[in-house]
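What follows draws every value from the coordinates through simple rules; no lab data is involved. What you see is a predicted model, and the numbers here were worked out from it, not measured in a lab. Cβ atoms are built from the backbone, for glycine too; each structure is taken alone.
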Structure 1
Amino acid sequence: MAIGIVLAAGWAAAASTVSSIRTGALASSPAKRVTPPAPAAAHFATVPPGAALPSDSVCAAQVRPASEVRPLNDVPNHTVGTGADLVIAAGQHGVTGKMTGTTDELIQWAACKWGIDEDIVRAQIAKESWWHQEAGGDFTSDKSLCYPAVQAQTPCPESLGLGQVRYGFHGAAFANGNAYSSSAYNLDYTYAIWRQCFNGEDTWLNTVPRGGQYVAGDAWGCLGVWFSGRWLTADANTYIAAVKDYLATRVWESANFKGG
C-alpha cells in the first residue's frame, strides 16, 4: 500500500492530558493494603478462536515498558477513544481505545486484548504505516471516500492511522474521530476486525471470489482479508508474504526503521 502523510493539525487542539491507565495507586497509610500490579507478560501470543479474552485494564497492566520510536505519535498515543464501546466480534468485549503509552506499548496492548501474537502486530503495522499514526494511504480523487478531516487533500487518503483503517469500509471506527485521533483506538479496531475473522464469523468470505475455503483459526488468512477484502486471493497472499518477511527480519528492530 502506498503510504502518504496526513496532516494532523487538529490533534493538538483535540487531545487532552490523559494519565496512563497503568499508573498504580499509592497507599494512603502504612496500614492500608495495596494489591500489587499484575506482572508484565513475557510475550503476548495468539490464542485460539472463541477463547475468553482479557479486559482493557488487565492487558494494560501486563504491557512491558517500551521506548518511543515515533515521537510524532505522542498526541494520538495519549488520546483515548470516546463514546460507546463498539462491538465487532460476537461475544467479545468492545473497541474502546482506552489506553495510552508509547507506540510499542499500544501494540502490545492491542495484541493482548485481541489475542494475536504481538510480533505479528508489529510486523503488520510496519507494513501498513511504518508505525506512523499520521500516515495515510489508498489515495483517491473521490472525496466522499475520505474522512472529512482529510478531504482538503487532493487526492485524499481513504485509509488512515497505524492500521490504515479505511473510511469507506469502516466508517463506524471514525465516530467521534476515534480512528483518526487515537492511536489506541485505531489499533483496537484493526484487531477486533481480525479477531472477528479468526473466530470464524466472516462466513460471507465463502460467497465471493476466493483462493480457498474460509475457515476459523487461520491467523494469516485473516491478515490478508484486512488488505484485500478477500480470502487467500493473489493480492491477499502477496500482502501476507510481505508481512511475514517483516516478521522474519524483525524490521521494527532495524536501524532504517528506527530512523523513521
Structure 2
Amino acid sequence: MREYIFWYAAGDHKHFGRFRHEELKALLQLVVGTDHGLVTSTRDEDLPYAIVRLESEEQARAVALRSVLTYGVFELWEHAESLEELSKRIDSFDIHGKENFFSKNTSFCARVRAFGKRFAHKEILEIIESVCSKLPFQGNVNLEDPDVQLWILLDYGHRDKESDLKKCFLTRKICKSAREHLLSKYALQKRLYLGTTSTKAELAFAMANQVHARPGSLILDPFAGTASILVACRAVGAFVFGADIDFRVLYGTTEPGKSSDLIAC
C-alpha cells in the first residue's frame, strides 16, 4: 500500500465544506470498493488535503479523474513539520522502487504549491533548492513536459489563524483531477436554458459522485428543474429521468403553449 495526497481545489472549508471529504469517500467506494484507505477524517475538514492509502497509482488516477472538488493527486514520498526537517529526511531518502524516476532518460521538474501563504519567485526557487538538490536526479530539467513532476506541498493553515507551517510534503504528481475539464465543458454559461435556481456544475458533479453515478446506473430526480444534476449524472454514463412541477423548465420555455420555444436542456 502506498500513500497518496488528494489536494483540494479550494482549501477553505467554507467552500463546499464537508462535500470535499464526502466526495472523495464516495469515489473511493465507487472505484476501489472501500473507503478504508482514507486516513484523514471529517474532523480534519480544515485541512487543504486528504491522505489516502491505495494499492496502485491506477486507483489514485481513477479516483482523481472523477473528482471535481480536488485539484489533483500526488504520490507521497516524504513529509515533515518544517522545511528544515524535510531537507534532513531527504539525506536518507530511499529510492528503492523509484529508480526509473532518477534515470538519465527521465526528465523532471519541481514545483511548489502552498495553502495559506504566498511566495515570491526567489523564495520558491530557494525552497526547491533546499529540498530537491539532494535527490539523485540524472536526467534533464524539463519545465514544459517533464516525465516526472516533483511537487513540494505546504500547509500553512487558514490566514485568519496562525500562519506557521503546519506540514510539508515531498510528492510526485500523478495527475490533475477532472475538475478543470468538467467545469469548463458543463458551465452554466454554455447551457441553452437556465432557471433562477439552476445548480452550478461543480455542485452537480459533486452530488453525482456522492450517489455513485456510473455507466449503467439509473438516476431519478423528482425535482429536476433545469436538470443540472441529471446532466452531471448522464455525463458519467448513467441513465437519467426527471420530473418537475413546473413543466416550463422541463421544456425550456418561460411561456407555456409555445412549442416553437422548446429547447433541450
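For which of the structures 1, 2 does the calculation of FRET efficiency 1/(1 + (r/R0)^6) of positions 92 and 244 (r between Cβ atoms, R0 = 35 Å, to 0.05) return 0.05?
Checking each candidate, the match is 2.
Can you rank 1, 2 by Rg/Rh (Cα atoms, Kirkwood Rh) and just name the one with the largest value?
When Rg/Rh (Cα atoms, Kirkwood Rh) is calculated for 1, 2, structure 2 comes out on top.
Work out which structure the value -10000 belongs to, where helix-only ellipticity at 222 nm (-39500 (n - 2.57) for each DSSP H run of 4 or more, over all residues; to 500) was derived from one of 1, 2.
Going label by label, the one that fits is 1.
One of 1, 2 was used to calculate FRET efficiency 1/(1 + (r/R0)^6) of positions 100 and 156 (r between Cβ atoms, R0 = 30 Å, to 0.05), giving 0.35; which?
2
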